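Each reported figure results from applying straightforward, stated rules to the coordinates on display, with no laboratory input. These figures come from a predicted structure and were not determined experimentally. Cβ atoms are built from the backbone, for glycine too; each structure is taken alone.
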Structure 1
Amino acid sequence: MNKMIAGGLLAASALSSGSAQAAVLEEMGPILATAADAATIDAKCDRYLAAIGERKAALESETGPATLTGTMVRYDELSALIGAGSGEFTLYQEVMADQPRRDAGAACQVKLASVASEISLSRPIYDRLKAISATGADAETALYLTRTLEGFERSGVALDDAGRARAQALNEELAKLGTEFNTNIANARAVIKVAPAELAGLPADFIAARPAGADGMIEISTDTPDYQPVMAYAESDALRRRLSEVYNRRAYPANDAVLKQIFTLRQELAELLGRPNYATLVLEDKMVSSPAQVQTLIDQMAAAAKPAADRDYAKNLQVLRELRPGAERIEFWQTGWLSPKVQQKFYAYNPQEARQYFAYDNVRDGILQLTEDLFGVAIEKWDTPVWDPEVEAYEMRDGDRVIGRFYFDSHPRPGKYTHANMVPLRPGVAGEPPVAALVMNFPDGDHSTGLMEHSQVVTFLHEFGHMIHGMFGGHTRWLGQSGVATEWDFVEAPSQMLENWVYDYDTLARFAVDKDGQTIPRELVEKMNKARYFNLGMGDMVQLGYSNISLQFHQNPVPDDLGAATRAWRDKYAVIPAPEWVQFQDAFGHLNGYSAIYYTYRWSKVIADDLFTRFQQEGLRNQATAKAYREAVLEHGGTKPAAQLVRDFLGREISLDAYRAEMAKDQ
């Protein structure tokens, strides 16, 4: 998940009357799936801001005793509007068909971020919340109040008037810069032209779907459905290098200037709030709560992953030397191409053989069926307007009750968000289910046009893991704790754990079929699993390098040369260094959305491996285990500390043992 609207200001309360909750949801109104123009989106934004402004003024002028059933409920309703609006207008920025409508979504996000900052710095609102007595409150309410107050305090509510004004100005400018950064990435799609002969090695369906133009050349874009297959299968080193150069320089140099401003202003904000750097500030409410702890985690994981990475590298180099006699090292643009060749040589596994069983339509249906089988729910089509003909809509039922509604926007379009994420759109409330969207970029269609790499199947299930978490966790007492509102460095764990199911034959056999309807052979899945841990060490070392980039940019002076610093921090861990032409930082969207905390993907991986140990022991399709997992982890949303959720499911503290064991698997 690249970017999610989670926690904090996403709330409404079941302690208030149902009519009050319904009023908040009514003010949000329907998603503008068929918005005709930017003005329609602007008008919706104005309605949100007006509703927020009215509630903010009412809460700041509130008198009398401050109570959970009064003050806290009003705060909940206020913040519900901000949270849902942030998700809704993020969606418009990511998926609308033209730049004016995307820009309208982006502009509203900036306005909502500004008012959210104003609220977090409002001394009258903080004082009212601080005056609430939590005596006799249940544990989840006490936790919600405590975390809400801590959020105000981290925002700088205790500063003097001038300090709060400066914090507000910094937050507003950072919101604008973040939107500019994301927009530059979305609009950085590039295309190269290649001769048909250069596509030697690519699957036949890939080539057939990309006919040559009048000039005899074929267009290949930086979109994932183009980029991944070319980097994995094209025999031409020159083509892979050329495409890699274009891909790894997206949004460069425009975003260099934006990033320097972001890093500078974040540091100023941290110092204003009495912290030495922004990493310290942003980590305070996480499970791993300081830069030193993050560094320790990265190094512990690197110690486990490096021996596996070295084994991976040796196998890759052996195959490279067979294919390119005299080769002394593996180049940056050769890793994806070598991987399937190594898998064939050492594990008799051919990814191209496997991909013929993964047509998008079947994968989608299989993931929905897996959810039904594991958790005892039903998923049906949802008749609702959509913003593009290819968008699909569903609702999830538990018995007679609708517990969630969601959209799939699964295929690339010009100007659309280029990666994959889950965007929460509406908080769940008693009688009203949560609503969210998956925005992804996979091939479209059947076996002739929509074949997916197995890695893309993994990504699909990962993102849907966020959706499951949001749907099951979207019915908490306080919706400020709804869905994925746990600590940020836990939210990836449920999704990463779910990835294991698309390596399970019993799961794949239910949907993985070729064009003739033949089920994927058990022998092929067994080979896939033997090859599964190859390159895991090298891949994790790259991810640890990304984590290091994220951390170091937020606790060091802003470098003059961002690209050089990015490459150096990456290559402290990555086994294959990045060439000097790589300017990855300018399309590293997580530097905006995640700031210093990209490490969360690695920490969540540790937790995911640990959670999965119980399924390994009791059975991947054991419904009793799945029920226990749903009830102990997913349904609680943010009502308990994440470490407690893990303890409740595993009966012990989190351990790195499962991660270390995975890295040590005999390859």
Structure 2
Amino acid sequence: MPLFPRSPTLDNPDSDALRQEVRAYFHATCDRYEQLFECLAGDAAFYKKPIPLRHPLIFYYGHTATFFINKLLLAGLITERLDARLESIFAVGVDEMSWDDLNDAHYNWPTVTEVTAYRQRMRATVDKVIAGTPLNGPIRWDTPWWTILMGIEHERIHLETSSVLIRQHDLKHIRPHPAWAPWRKTGAAPANELVDISAGSVRLDKDQTDPYYGWDNEYGRHEADLPTFQAAKYLVSNAEFLAFVEAGGYAEPGWWDEEGGDWRNFAQARHPTFWVEAPEGWRLRLMLEEVAMPWDWPVEVNCHEARAFCRWKAARDGLQVRLPSEDEWRRIADFAGVEEVPTHSPAPANLHLDHGASACPVNEFAHGPLHDVVGNVWQWTDTPIHPYAGFRVHPLYDDFTTPTYDGRHNLFKGGSWISTGNESRLAARYAFRRHFFQHAGFRYVVGATASSVPASHYETDNLLSEYAEFHYGDTYFGVENFSKALADLAIRAHGARPAGKALDLGCAAGRASFELARHFDAVTGIDFSARFIGLGVQLAEQGVLRYTLPEEGELVSYRERRLADLGLDATRRRVAFFQGDACNLKPNFTGYDLILAANLIDRLYNPARFLDAVHERLNPGGLLVIASPYTWLTEHTPRDAWIGGYKKDGENHTTLDGLKDRLAPHFRLIEGPIEVPFVIRETRRKHQHTLSEVTLWERRP
């Protein structure tokens, strides 16, 4: 089988050759991804959840395809959707986050045939974009072509995560496949030993001129000086981990921290999840089959299990045994002389699908004095993912990394047998919740406790901090809090109407959602940005929000806001936040008695579509509250999609005129326009003062 294509070099001066390389990279990725789903034994297997915390596999079959279309639309590389329904159902993939919706009742999944046909249409569309988009290299993250690479690398991530879900599926739903044959080699496990890693420095300074695709968390500046430490020669094998299991490691609370103990108790874990107890002895579940335990293969566990093993081994051996930090892993890689996956020859590691569709013996691939520094299985670190200095969010995928900057997602490094493209590169930074399973194991180190990463207790992203203060902070120049003012106005106008459900559409940081919950039984907050939703989710879960505010230059001040101090703590249980597109909402978001759309319509890519369909979400007699400063900008809304703010037939056509035209068939204007001011603090001495025009509309019976 030919080598699975590597990430292309994006500064190739031959534009025609680069275009063809990207096209081949795209189709090879789609072919391999679709081939993975051929391992499912019939259509029914697509609709059974492998584990409760994730969607059924039909979601992942469609998700990566709709991701291409949704991102190409955002980038302006296409102008029309292929299927708005599928592009809504399959839109959000980060389904371990608390705002994602995993209620099966909310999904009317399409057939496998429908999704297969959609994938073919997507491939034709992307092929046309690749052929027709001007390319005057190099490809950089601020050029349209970056979006194409983003879709390809995103599908390669899900090639791996979907393989894990297939591995967790009941075997009756799985069938063997010649393209996914595992390793068969096994033998006695080698005795692990410690290797001295000399002191050294880690220096990272990656910027947008790097010639390979990268995710936003890889860029910036980072440096660290590391003292001498020791690292295990091999990844921890199944045999080495067996000693922990047989010593009662899963039953001893002392080896588990509070979070790990909670997971262990919830999962009723007694051994690694891929281990299977059988009368003839331990067996191992692979992706497509179950085999006699290969004791010399690496154990595959989550971060909690790896940490518990290290505590047990430290106590047993009297050594400072622990997981490595991210910096220590990088130092190990430098010490071992590990290089990137070669372009035209197989990787000298169990990596990039170059050898087999499973892990392999831990002593198969040597890297200097160690083995498996990269490849075989991912290696958990003890480092929660955090931004490097100079971190910037990519504007077309603002929720790839930022939701994981919460102290609850740990990095793992090195890649697994199925890690390809960006995943296989040394700079890759992927993080999962500590209770999640991937094809991941660990290598332990011995030495003084590594320097800890400063906890991100305070939100430092300027835009998020600005909105946190706008929603929950001080008032400025005597102007009332805007979100509270809108909610108060809406509640007053709502009067004695039914107060079951309210929808805060374009909720941003969520203050109006909590305010509306003082009156309504349940409030849904929806925003396009997962970064904004994260602020509301944090308040709903913890009741507290901390962030920094710019004062001047590099000087900042620190703020802590609590819902209890705003009289809103009791509303937390009545608010739920979701990520969504106001122009293409999921069908379950309906049956509301009030909808608030605050400063939203002039930020939509198709406001007419929203206005023409919003009545379908609202109960007869319910209220629609629209607030907007009518700041029409082509960067948000194409000029021909504005609903006002221009000359029509030689006369001024205001946004209010446009609202009346669009809403008249289903609404009557009952109040307004009313001007409601708001102030946004940028720095201590710079503020934005704006007037938002508010109109209130009652849906006709």
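Looking across 1, 2, the calculation of Rg and Dmax of the Cα atoms in Å that yields 24.5, 82 traces back to 1. A value of 12, 24, 22, 27, 13, 1 was computed for P(r) over Cα pairs in 10 Å bins from 0, in percent, for residues 197-284 alone; which of 1, 2 is the source structure? Comparing all candidates, it corresponds to 2. Which of 1, 2 yields 22.2 for mean count of other Cβ atoms within 10 Å over residues 437-444, as computed? Structure of origin is 1. In this comparison of 1, 2, the computed figure 0.70 for FRET efficiency 1/(1 + (r/R0)^6) of positions 213 and 389 (r between Cβ atoms, R0 = 25 Å, to 0.05) is attributed to 2.
Taking mean count of other Cβ atoms within 10 Å over residues 53-60 as the criterion, the highest value among 1, 2 goes to 2. Match the computed value -9000 of helix-only ellipticity at 222 nm (-39500 (n - 2.57) for each DSSP H run of 4 or more, over all residues; to 500) to one of the structures 1, 2, and report its label. That value comes from structure 2.
Among 1, 2, considering only relative contact order in percent (Cα under 8 Å, 6 or more apart), which has the greatest calculated value? Between 1, 2, the highest calculated value is found for 1.
Each of 1, 2 could give mean count of other Cβ atoms within 10 Å over residues 133-140, but the derived value 15.6 comes from 2. When distance in nm of label points 7 Å out along Cα→Cβ at positions 317 and 381 is computed across structures 1, 2, the figure 5.6 traces back to 1.
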